[in-house]
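Each structure below is given as structure tokens.
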Structure I
């Protein structure tokens, strides 16, 4: 709320940005056990920017199964997608270890 109050001093506020910041922070907390801190920073996290970049190859190659397979194996035009998949895998492995160790 303090961020929105600060933004309210401007002539206009793009509320959709703030709704996205909040949504991704909550998804980070729930899915990865870590917030992206976007509400606090007032800007997109680098991983979220990478997520948005990674969607381009999907829009192009998503209709051609072999094309997406080729793009992700060679990383030609799909580097952001491959980087995001790698990051997600690493973070999910970390989360699984925390969850498993907390059960015992």
Structure II
């Protein structure tokens, strides 16, 4: 596999990790949990798990970005993936919140 293709796959994985992390952070909020899961109450202890998963997703995204580029470029790319993921999750919560049910927690 060529280096360019491997870099592209790692960056795609970094974006997916950012997207999952932002989704988990959003689901840690009661309002967003109710948007996604309806009247089903959030189980006890779920908030802490979702926050931990969110932080882990964002950390994994940073690690993947660092695997592709040097630190100064990787941090820039990581910030851009965070912004894009936050926007995508916000639009998903507005338009189709049920799509976030795929996030395992």
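Throughout, read-outs are computed from the coordinates displayed, never taken from laboratory work. Because the structure is predicted, anything quoted here is derived from the model rather than measured. Cβ atoms are built from the backbone, for glycine too; each structure is taken alone.
Data for the structure
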read-out	value
Highest-scoring label, criterion being relative contact order in percent (Cα under 8 Å, 6 or more apart), among I, II	II
Value 14.8, calculated as mean count of other Cβ atoms within 10 Å over residues 42-49, assigned to which of I, II	I
Structure responsible for 29, 12, 8, with semi-axes √(5λ) of the Cα gyration tensor in Å, for residues 26-73 alone calculated and labels I, II on offer	I
Entry that produces 1.4 once distance in nm of label points 7 Å out along Cα→Cβ at positions 66 and 82 is calculated, selected from I, II	II
Structure from which 15.9 was derived, Kirkwood radius over Cα pairs in Å, options I, II	I
Comparison of I, II - label where FRET efficiency 1/(1 + (r/R0)^6) of positions 10 and 58 (r between Cβ atoms, R0 = 35 Å, to 0.05) is highest	II
For -24000 (helix-only ellipticity at 222 nm (-39500 (n - 2.57) for each DSSP H run of 4 or more, over all residues; to 500), calculated) the corresponding structure among I, II	I
Origin of the value 1.00, where FRET efficiency 1/(1 + (r/R0)^6) of positions 2 and 18 (r between Cβ atoms, R0 = 25 Å, to 0.05) was derived from one of I, II	I
